[in-house]
Structure P
Amino acid sequence: MTDLLDPDGLRLPIKIDTTSNGEFVPIPLAKENRLANRLALESATSNARRTSKSRRDFLRSSCGVATTLLAMNQVNAAAGKQGGFFDVATDAAFDTQLAAAAVDGDEFIFDVQGHYVDPNGSWLEQVPEFAKPFSFAPKANCEVDGDDPHAYLACLGRDEFIKDVFLDSDTDVMVLSFVPSTPDAEPVTIEAAAATQEIVDELGSGQRLLLHGRVNPNQPEDLERMDELVERWGISAWKTYTQFGPGGKGYYLSDDIGLEFIEKARNLGVKVICIHKGLPLGANSYEHSKCDDIGVVARQFPDMSFIVYHSGYVAGRSERAFEGGGSDDGVDTLVRSLVDNGIRPNSNVYAELGSTWRYLIREVDDTAHVMGKLLKYCGTSNVLWGTDSLWYGSPQDQIQAFRTFQIAPELREAHGYPEITDQVRRQIFGLNATVPYRLSASDVAAATRRDALQAKRDNYRNNPNPHFQTYGPRTRRQFINLLRNSGGAA
């Protein structure tokens, strides 16, 4: 394969930029982030010469990843940010064995939050003629044939999803989730998601891609279509947005409409409800982004599993230890709801990391407190891996950063946070999610190890060609245009 992507090696393998998932305004990088990116590229240039590689080839290697993480450590330490760090040996910057030991792995990786855009969806009927949704994405400038003004969206569809998730990352299984939308304006419908699942199944073992069923019980038709989502589409869990609804107003799971939704989910036999929390979708529904209702319904329905997407995190918020009842925002609202309702760690409430982990890589002190609180109060068996990709491109950089992250011993001792051991990482990466999703990690691993997709991955990795780019909005203008041009559905 010829290196067509970033031939000069100007993109870092750990993508620290302002990209958001379209649910929060992109937040400018701190001075330390910009400095770390610059130092990483300078170090990669030097280390590439030392190892007799081109900079592009070096950055594609484990040593390139290690070099980037070490630059982040150096800058964070100089800035006094030492609550967390990436546990990478200094010599891993040019020693392939040390680098591989740090950033490579063989864990079972089950990503419970993935997304992509259907390039032919009926949602385009709601888009103004002049609009070009998602045109800011780097791959939207690809060459396409024909006169269709939205033909470029094909470059952001299924093929890109498969390459980024299953070839350029170590992900074994992913859940294809949905964004907040009305039934007539979904960027990905259940029909399109199922068609993608079929394509992945043809390449794989039939166990690579699971589907959510989107339900917002406070808008017309959603409760009624739950039966079809189970019977026709075989969904694995429900996805709901408590912040979303008519007039921009959300709902609580503990409301009458929320309880009706939970009861119907239970009766239909799909007892996993994934709830978008944190990352407020608008001022009108900010209150519904908090997790106050989670502990209430978890106590009321002990046979149901509640997965809190984004763990209630609010991007840009400074997180500290949960003390004295905690703050009135962010992850603390989840912790307080669990404590106040007597929900013990490793019970029926799970915290999912999509977008939360990706943002927190920028701020290691906040990362240490968030991970510490989730592991302490939700439990080491109840924190789930999610990446919110493809908004952030391939999830491989999130995987590699998590393989190395550690909470500083001083912080663990001060607040009772557990150490992130190799076993805890394996649990978070995939083993924990197999419980609510009722999968056997060993059975799935055995099947995927010998399927066609694994053979394709092995062959591809003889000469990989990752692009190291992100797809989500990176500026306030791009964010606003995305909301306008996609009906506010992203």
Structure Q
Amino acid sequence: MSDLLDDPIPGQNTPEYTVSEVSGEVKRTLEGAFGRIRVRGEVGRVFKARSGHLYYDIKDDRNVLACTTWKGQVSSLSVVPEEGLEVVVTGRLTAFGAQSKYNLNVDEVAVAGQGALMALLEKRKKQLEAEGLFAPERKKPLPYLPQIIGVVTSPSGAVIRDILHRLRDRFPRKVLIWPVAVQGANCAPEVTRAIEGFNQLTPGGALPRPDLIIVARGGGSIEDLWGFNEESVARAAAASDIPLISAVGHETDTTLIDFVSDRRAPTPTAAAELAVPVRIELLAWTGEQGARLSRAATDAVQRRSQRLRDLSRALPRPESLLNSPRQRLDLIADRLTPALTRGVQNRRLQVVELSAHLRPSTLRTLVSARQESLRNLSSRLSLRPFQREIGQHAQNLARLADRMNAAQTTRLDRLKHQLEATDRLRETLSYKATLERGYAVVRADGNVITTKAEAAKHTALDIEFADGILGTGTAVKQPNRKSKPDAPDQGSLF
């Protein structure tokens, strides 16, 4: 019997697997053996897909581990991976069978040590400084007395209480609080949205736009303050149209927002002091300035009065100014009467001398000369120029009369045609044309009746047809109140 069977080939009885079965088994083995792990290394290549997923590498001096953070996990990362940054990533190791690769699905990223954080901060600082965001000429002056102050901070911390207390002591102002997380993964996006949100408010609207923004937080470690070192927060502060004061941490703490803000305050309380002046001091200063103004005005009036008195002493007395003119007037008045008398006498002598030379013969000679001159002038006059001019004017008048008659005739013909057209239109629009189509007009006592109720009030009706008026002369029956409600009404046109 053994001779009838072939000897088995070594390994022929090993079970067969499909590719998907092998990939699935590898995936389960990796996920079961490692579970959730933390890996430390340097960030290598970083790529963000258009879908929002983040792909990057974690490497050491010998090997590279591919990492993936899905779109929904990116927003929860406290630190976004950047090339060259040493980090500690946390996630689950899994396999991707379509490419026979394994990777780490990362949902948490932390910087490995304070030195790496400072290196990253220095890198961002140099980048923003190269773009000119730290330039002094970009910084806006703070308003002297803002009406509304926007505060970006945690609503439950001591910072907001210190700011409100300091503002109340110095100069009470309206305060809008935008609550944000001041540390952790949500800090940077919430602070960014708060700064941008304040800038998008409408001045004088239902929720008015603030005149000044204070971004404040208490002290802490560099990890606690790291949200204010994010690039998004720094760019939002630099792009703010509203003047911004940064008051993050204590005086020794420095964050990226301090460099791009318009003013940096060492503490939140100091930010409130920078925002408003002291009301009592301002009132005292105003009163002092008012007193100085009053004293200056009084002194100026006194100086000018004294100057006027000094100048008036150099002027002569008013009565002495009129002495000389009075004397001149008396002298001229004394000389006036003799001068008038002499003038009249001289004129009389001249008249007597001239009248002595006048004789009737002289007058006749003058008259004859004037008559002869008049005859010479009259002989030179002729009516022909006047007759020619009159003839020309008569011809022009005749031509104008012909043109006027023609224009009047044309205008009368045009008006006649318009009148005829209007009369035809009147006939068309007249109710007579309606009567031609079988309708009639009902009247009573000279008034047109348009409803059954009006007709019922009259005892006699006149009905006008197209060919004449029919006077009924009979009483109209009153409508039967018990008639059916759906009985047809009697109209005024038949």
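Rank structures P, Q by mean count of other Cβ atoms within 10 Å over residues 413-420 and report only the one at the top, that is, the highest. Largest one: structure P.
A value of -10000 for helix-only ellipticity at 222 nm (-39500 (n - 2.57) for each DSSP H run of 4 or more, over all residues; to 500), calculated from one of P, Q, originates in structure P.
From which structure (P, Q) was relative contact order in percent (Cα under 8 Å, 6 or more apart) calculated, if the value obtained is 8? Show your work: numbers first, answer last.
Values: P: 23; Q: 8.
Corresponding structure: Q.
Matching task: 6, 10, 8, 7, 6, 6, 6, 8, 13, 11, 9, 6, 3, 1, 0 is the computed value of P(r) over Cα pairs in 10 Å bins from 0, in percent, for residues 197-420 alone. Pick the structure from P, Q. That value comes from structure Q.
P, Q: which one has mean count of other Cβ atoms within 10 Å over residues 45-52, as calculated, at 10.6? Label of the source structure: Q. Of the structures labelled P, Q, which one yields 11.0 when distance in nm of label points 7 Å out along Cα→Cβ at positions 269 and 389 is computed from its coordinates? Of the options listed, only Q reproduces it. Using the calculated result -0.89, -1.24, -1.28 for log10 I(q)/I(0) by the Debye sum over Cα atoms at q = 0.09, 0.12, 0.13 Å⁻¹, pick out the matching structure from P, Q. Here the read-out was taken from Q. Between structures P, Q, the greatest calculated value of mean count of other Cβ atoms within 10 Å over residues 53-60 is seen in P.
Out of P, Q, which has the highest value for FRET efficiency 1/(1 + (r/R0)^6) of positions 245 and 397 (r between Cβ atoms, R0 = 41 Å, to 0.05)? Don't jump to the answer; show the numbers that get you there.
Working: P: 0.75; Q: 0.00.
If we compare FRET efficiency 1/(1 + (r/R0)^6) of positions 245 and 397 (r between Cβ atoms, R0 = 41 Å, to 0.05) over P, Q, the biggest value is for P.
Rule-based calculations on the coordinates, nothing more; no lab input. Note that the structure is predicted; figures quoted are calculated from it, not measured. Cβ atoms are built from the backbone, for glycine too; each structure is taken alone.
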